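Student: Below, each structure is written out as structure tokens.
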Structure P
Amino acid sequence: MSAPTYDTAEMLGVILAAGKGTRLAPFSARYPKPILPILGKPLLQYQVECMRDLGIRRVIIVIGHLGFEIVRVLGDGSNHGVSIQYVEQEHTLGIAHAVSRLEELIDAPFLLFLGDIFFVHKDLRTMVDLLGTGDVDGVLAVKEEPSIEAIKRNFAILENDAGFVTRVIEKPHHPPTRLKGCGLYLFNPLFFDAVRRTPRSAMRDEYEITDAIQIFLDDGHRVRAARVIEDDLNLSYPADLLEINLRVLGDRTFVGKNVTLPEGCEVRRSVIMDGAIVEQAISIRDSLIFPGTRVSGSGNLVRQIMMPDGAIDCR
């Protein structure tokens, strides 16, 4: 018997945004990394708007470190066309642990994003269509990954001849496939039965989402891989923020509102956010200037992140 088709308005969106982001210092002292800006807009806002554009109307965000800043930025979601509910993860014990906090709140299929990844994707409706056919209970967004090192940092996916996922391998030392999981998932609520039985991993002493997925597979649930990801840009280190902005920017330049640039100032392929002030006629190239930052020096900027209280050299 075929599985029911799903109306995205009945689905829930889930975003995990509780991590401490310790490798992102000095940003992590002030910002939860999911609200760091991409072309002047918080990363989380892109994810919320992606869910909204799919037709999802209710979003749950799991918060932790500096979670009040996420609430301040996104509010109740009404400005973004959704309703947002916040759940706090008091102890960051892995992705599966964060998901486990939501079981009592979810009674419909849910689209799950990791809040520190910027996704460049094709039509995610493909995932919804897969969930609604052939008794499929889960869909994993994947990418054919040319970089072995990138697979080693994420997880590999094995499929059978019929196109169903048979195995997921967390951070494989010797990836047996180029099919990489990308941190975007769609499950029906049956997945919580597997999450509840997921043990802590020996590798990181956390509750890994890949272990939960493997239990789900071993229970006989059918899971498909959807090749819908063109790029997945992880925000782990300060330089990653510049790289993501430049990747999204392309060959353009982004200048926000109420920015002061003196005559003769040359700006190429850079992001200058609202209220920034550049005092001297310098050259700014491949750089990122935070809102309200005053750039007073006479030196040119190349691959720099400028903030009100400091700078990060990304050369």
Structure Q
Amino acid sequence: MLLKRLLAVLPVVFGVLLLTFLLIHLVPGDPVEVMLGESAAAADRVQLRADLGLDRPLPVQFADYLVRLAHGDFGRSIHSRDEIASLLAERLPATAKLAISALLIALCIGLPLGIIAALNHRGWPDRVATLTSLTLSAMPHFWLGPLLMLVFALWLPWFPVSGMEGWTSIVLPALTLGSGLAAILTRMTRASLLEVLHEDFVRTARAKGLPERTVILRHALRAALLPVVTVVGLQLGFLLAGAVITETVFGWEGVGRLLVESIEKRDYPVTQACVLVIALIYVVVNLLTDLAYVRIDPRVRFSE
């Protein structure tokens, strides 16, 4: 069953590669012109285009890219001539660090708020938690990031404005990135727990005289975690994909910023490699989410 799922993702990855290849070649601009400038001689442009392999038909370029990729070769950057595998190896740890920090912040905010809201349904804690989640979900990263920089880096110089120097530099970008996920987790945890609290097995546990804490934590909350795990799995794929806006705002040297830089420079191989890594991350995270289902609830099995 697991092998079938792995084989099913191959067409998805191929489709991502094909669409990315076609779209980046439709974007206005010429990497040769970016590298040499508008005043470069025509002969120099022709020579550089031939050296980079951009003078060949698009199907030939795509086929050559697939062959090299099958051998584990991501190619070289058109702009810097560095190996793309090395560039990704340098940027992936920074993105993973930021994504994991954002996930921890989201879990620390979203799960407690959702549980408190469900246990105090229609009370003032429920209203406060709901208002908080709506406020966080309404704040886009490109707005919340500069706002946090203004307050906590300029007005209150507690954290650096940008960069990757010390543990304090990750606080603001992680908070920015995790705020949206925290809002989603709050609403999902609240809705799921409210539904589970009315199930027969919860009423049976209470009828047996079990403490309310045990009923909530060992019975109701475990059953309510399945949809939450789905959200965490899907959103973790988004976080690991680079968090393009957040990394750009805070100058975080991750895959997201590398993707933006490659698009600006018309560095086709780097753009393709970044998108491929993002697609693979989504696939792996979805697979791990399915495995987490089985761990939380043994009744769940892989579907055909």
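Student: Suppose Rg and Dmax of the Cα atoms in Å works out to 20.7, 70; of P, Q, which structure was it derived from?
Tutor: The read-out comes from structure P.
Student: Identify which of structures P, Q gives the largest calculated value of FRET efficiency 1/(1 + (r/R0)^6) of positions 59 and 227 (r between Cβ atoms, R0 = 35 Å, to 0.05).
Tutor: Structure P comes out on top.
Student: Same structure, new question: So percent of Cα pairs over 17 Å apart, for residues 91-138 alone, computed for just one structure, reads 52; which one of P, Q is that? Let's see the in-between values first.
Tutor: Working: P: 52; Q: 45.
This value belongs to structure P.
Student: If Rg and Dmax of the Cα atoms in Å, for residues 179-234 alone comes out at 12.4, 40 when worked out from the coordinates, which of P, Q was used?
Tutor: It traces back to Q.
Student: Given that helix-only ellipticity at 222 nm (-39500 (n - 2.57) for each DSSP H run of 4 or more, over all residues; to 500), derived from a single structure, equals -6000, which label among P, Q identifies that structure?
Tutor: Here the read-out was taken from P.
Student: Next question. Just checking, which of P, Q has the largest value of FRET efficiency 1/(1 + (r/R0)^6) of positions 131 and 147 (r between Cβ atoms, R0 = 30 Å, to 0.05)?
Tutor: Across P, Q, FRET efficiency 1/(1 + (r/R0)^6) of positions 131 and 147 (r between Cβ atoms, R0 = 30 Å, to 0.05) peaks for Q.
Student: If relative contact order in percent (Cα under 8 Å, 6 or more apart) is calculated from each of P, Q, which structure is the one that comes out at 16?
Tutor: That value comes from structure P.
No value in this document is a laboratory result; all are computed from the given coordinates. Keep in mind it's a predicted model, so treat the numbers as computed, not measured. Cβ atoms are built from the backbone, for glycine too; each structure is taken alone.
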